[in-house]
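Just so it is clear, none of the values below were taken in a lab; they were calculated from the coordinates. As the structure is a prediction and not an experimental result, all values here were calculated from the model. Cβ atoms are built from the backbone, for glycine too; each structure is taken alone.
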Structure I
């Protein structure tokens, strides 16, 4: 009796193994058939973009990603699309991932403009943006309403989107970024920031306010508190009617020096 049961168990096990093998083989054949027949015909049907796409058309976005409207799903490389988007000057970072069977998701983190730069490119004047990292990129149409200051005093033979300004200006951009975040009201009162090199290889900042004609000279390193003092002094000069006689306020020394237009 025990022997018969043992034979039945072995027979059932063999049948089970054959069934498992048959199912596995069928799955392999189906998967192989899918990759050989179905997969090559799956086209990209949907592209979802989150973040700031600058209002670009679908065709323009596909062009930025190096894609066409008739791409095959399995021919698209997430990492390659990300690398291509990271090379676009106004994009700070991008994340791309596919969702089977026909969808591509794109998350765009744009650069935030901190100031504007006027330059000449190919014989025509061009307005560019610069962010807190000193990266130059093309101006978005929405930037016109941001009340951004003009950054001047920087001259290059070719200044174009994608370039990074010298590291010596990092402290300036850090100060501006802090001011923009912590004191947006003060930031909005700046019309122009002129960078002037010093004999020691550093630089100093000349600030022109939106209101008034008195300029402010700042040291290479400055903070929100120093600028607050500058605008308080500018307000006093304006209220006293001294702005027509005052040329500049120099914060590079202690005490602060107020220079008249006659000096």
Structure II
């Protein structure tokens, strides 16, 4: 437990260091990468309307990893879908990388998801017929990245996440923790502004769950991403900069 606390403190303190330009220099405010303003969402109509989100607002800055917790049915999945440009809110505004999603057509939203948002799911959702390095290059190809730049980016991420020795392995030859690390690398591959993770440790034991979260926190801070983790796993909360609780359709600081 003491080691976990020390590791988490080391990771979360990095965000403060990132904002300093030198000894005695005041910290500069971090750029907001994800902003939701007055977001509401309803399901149904007439007398059967269900208000899932009710004027929800939050901002996640560059280099910040935020956990969103709450009971089942509180709207966490709806929140994540709206933040990830997968679902249009009933009202309110979403901005990603300073760009408003309002008025974007389906093609523009798909392009934004590909380049500006990295998704990590509860299951790694890797393609079973692609080796580890091919998983990353496939995402880069979808994003029309230069092949040489994509190869360098893949090499860097695999090294940073301790996967170099596994680069030519298929998913069924990896442990659960290794598959989730590949999922983290894939989410980072196209250099998005925002990383959204949906219960990324749910299928992992305690040690592997903490390892994956620590690595994700390190990459979010090192690369200046805005990271959001929706989770029920309280063991990983020390690795997050803030914990927000979703209740009655709104977020509050826990």
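Overview of results
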{"read-out": "Which entry (I, II) yields the derived value 0.97 for Rg/Rh (Cα atoms, Kirkwood Rh)", "value": "II"}
{"read-out": "Given 2.8 for distance in nm of label points 7 Å out along Cα→Cβ at positions 170 and 194, calculated: source structure among I, II", "value": "I"}
{"read-out": "At a computed 20.4 (mean count of other Cβ atoms within 10 Å over residues 74-81), which of I, II", "value": "II"}
{"read-out": "Distance in nm of label points 7 Å out along Cα→Cβ at positions 82 and 162 from the coordinates reads 3.7; which among I, II", "value": "II"}
{"read-out": "Origin of the value 29, where relative contact order in percent (Cα under 8 Å, 6 or more apart) was derived from one of I, II", "value": "II"}
{"read-out": "Label whose coordinates, when FRET efficiency 1/(1 + (r/R0)^6) of positions 58 and 218 (r between Cβ atoms, R0 = 35 Å, to 0.05) is calculated, return 0.15 (choices I, II)", "value": "I"}
